[in-house]
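Below you'll find a set of structures to go through.
Quick note: the coordinates plus some simple rules give every number you see, no bench work behind them. Note that the structure is predicted; figures quoted are calculated from it, not measured. Cβ atoms are built from the backbone, for glycine too; each structure is taken alone.
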Structure 1
Amino acid sequence: MGFEKRKMLRGVAVACISLALPGTSLGQQNPRLKYMFRLPPPHVTASQPFSCPAPVAPLVDMSNMHTFYAADATQSVIDKKKMDDYVQRTKAPDRQKKILTGLVKAAITSSGDRPEIASCILTQLDAWADAGALLQNLDENNPTYHRQAVLVMIWTVIGFANAYEAASEIAPVPPASKEKIEGWFRQLSNVIIAEFTPPATARPKKEQWLDGNSNHRYWAAAAVGVIAVHLDDKKLFDWSMSVLHSALAEANADGSLTRELQRGGKSLHYQNYAMKPLAILVRLADANGVRFSREEEEKLSAVARFSAQSFEHPEQLEARLGIRQEKKPDMIEWIDALDDHFHRSDPQLASDLERIADPVRASFDKGCTVTCTTMLENGQTN
């Protein structure tokens, strides 16, 4: 399916993006930070009367946040009992993200109800901000479980930030809600940055994996990046962009990501999983005039190409790593989020990625971390 046809089917009108000087995060006029998408123009559609669901009771206590892998060096074998416990433990944020995803989609497809939808989104976010959700008892975890608790925070706040963007575009956020929600966002961003700032004293050897670049750090940067836009905090934004630049600098010449290929039978999964936050960061960069150097563009293309080709031909990665790889269609949902960028920077790669994604694209629309970025207009539209 061609690029223009897919844009039409998604109702997406993508704008060309002018880029700023190399190595800078913002143009010289220092404009307000822009989000990675905007709602499409409203249109009249027939819909059922809108009803706002009640917010999910917030997850506040973050202690005892276990991981779900069996104890092995690659962290690639899921322990079913641990996974069942983890799913139960994180049920509240998962349910709340699903509600917010539905509200964002409703704002697109039932734009006549947008004022009510915006109010409903703020009701949901107010409840979680009021409760100080995701912040209590974080330090009652060992370093590994603390990292997992912060990751839950990260994946949650990206979905929440997307919904807050939609509500903010529909109508000005009432001052009381704005102060409450954005204050909570700032608390979350502070915790996230602290988690991904290496300690002054080196960690014990068994905990040193917590530092350095990996998909964890890319997700952290994506979360801080979307928060930075809502707070119009250029220092936070620059931190998120610094992670993106370092990720591209450290990627191997063939596009492989060393830390992700150390994950045994889930290496294919994690190579592509790392692409999801990188896609968010690239879209934020494009929306705010961040220019990549020639070397960085080459690395970005290489990482995308390696990830997609490994998905298309997992046997090649299996031969390289000596272990069978898990493959699921939604691994490559990041492709649509990077369509705009590659159609400008590397048209042949964009065409190749479309060909690989077309047979499995129907499986992409499952959440609102990456896929929401492709359901809506590009951020550089105002």
Structure 2
Amino acid sequence: MINQVQIWNPDDWELFSLGLLQNRHGPLNVQKIPAAHKGDYGIDYYCTNDLVAYQCYSVEEPVDIATRAERQKTKITKDLSKLLANYLDIAKLFLGVPIKHWILLAPLHDSKEVNLHCAKKTGDMRETKCPVLDPLFEVKIQDTSSFPCNAIAAGMSSLSTITLAVPNLSQEELDKWAASSSNLLANATKKMRKRASPDQVQAAVAQTIRDFLQGNAMLDALRTESPDLHEKIMSAIKSRARRLQFAGSRGGPTPSAVLHTEFDSLISAIAAAVPRELSVSEDSYRPEKEGFEIGFETSASDAIRLKWAYQLSLLELANEKRTNHPNLLVFDEPRQQSSSEVSFESLLRRASASKQTNQQVIFSTSENLETIQLITRKLDCNELVFTGYLLRKLQ
């Protein structure tokens, strides 16, 4: 059977995991082994203080439980082999102190077969008597349920920054573009003669071409990594271009003043298209952007997810700051807008972490009991099942 699970990009999962591990061990105690140069030794992150090594791995979803477990087992076997093959270098990383734990960090662990495999590999690794391993060395698997709520929040915050892989342009690429765009090059040279001294024109034109092509490459990368954000930014740029075409430029009286004004206007238009700050309404206590509720233009299912996130964020904030929150949150039929099962499971999983911070989240739902129990059996929670109506006429 295939359950709906959150689908992770491998790079996002690795970045998310870093937030979890920094919360567990401390920001200065977690080190990364880049895989780009000569491999990763079967280790993505390690902590010398606690003598533990981590390998991050997200299975390509959706798959059934058996397939997920088989791929996790294969990954464990493969990367432990890397560890043994590179034990001399790994010993240097851990300053000669034997490793006590090797942990596969996965988004979801839902099969006891993987636990059995970890136990077997623990025995196999101990039998090698490899000097880099502690005599009581253990192989484990953990998922997000192994971390407290504030660690999950820290991991999610690490994903709020978009990292773009923008290649550096070679001189050959610049020359190729210049050869195929002679008219644009001539026009740029003509305009630059008004802005630069004669001995600086060619250098200014070359830098302008590089900035133009680098900007296009950045937009292409943004389209790949964050299509929604790319669409908003391009819409802002096109809107500004149409205004220039029909209404002309502002500023003056000098060309320099006009240019500075238009640059500032474009930057402001892009910034306005990308929400950075939210406020809380003093009337409804709901999040707003520029006086409008953040969910007013979204679909019903998106709006309800925003409400979930907002309510949970207030609860979690009470762990970090002194607030008047009662540390109790009640959801009544949270799937009323037919949100997806994967979203509902993520909500329950996130809410279940409140138990570790002495908070309580209560859900009431008339969802199919079997569907609910497929989720709750994987969570640390209490389940009460009522038959019939809760409110009944007294006899």
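Please state which of the structures 1, 2 yields 11.8 when mean count of other Cβ atoms within 10 Å over residues 175-182 is computed from it.
Working through the options, I get structure 2.
Of the structures labelled 1, 2, which one yields 4.4 when distance in nm of label points 7 Å out along Cα→Cβ at positions 31 and 343 is computed from its coordinates?
2
Once relative contact order in percent (Cα under 8 Å, 6 or more apart) is calculated for every structure in 1, 2, which label goes with the largest value?
Sorting by relative contact order in percent (Cα under 8 Å, 6 or more apart) in descending order puts 1 first.
If mean count of other Cβ atoms within 10 Å over residues 111-118 computes to 16.0, which of 1, 2 did it come from?
2
Using distance in nm of label points 7 Å out along Cα→Cβ at positions 263 and 319, single out the structure from 1, 2 with the greatest value.
Largest calculated value belongs to 2.
Where is mean count of other Cβ atoms within 10 Å over residues 167-174 largest, in which of 1, 2?
Greatest value across 1, 2: structure 1.
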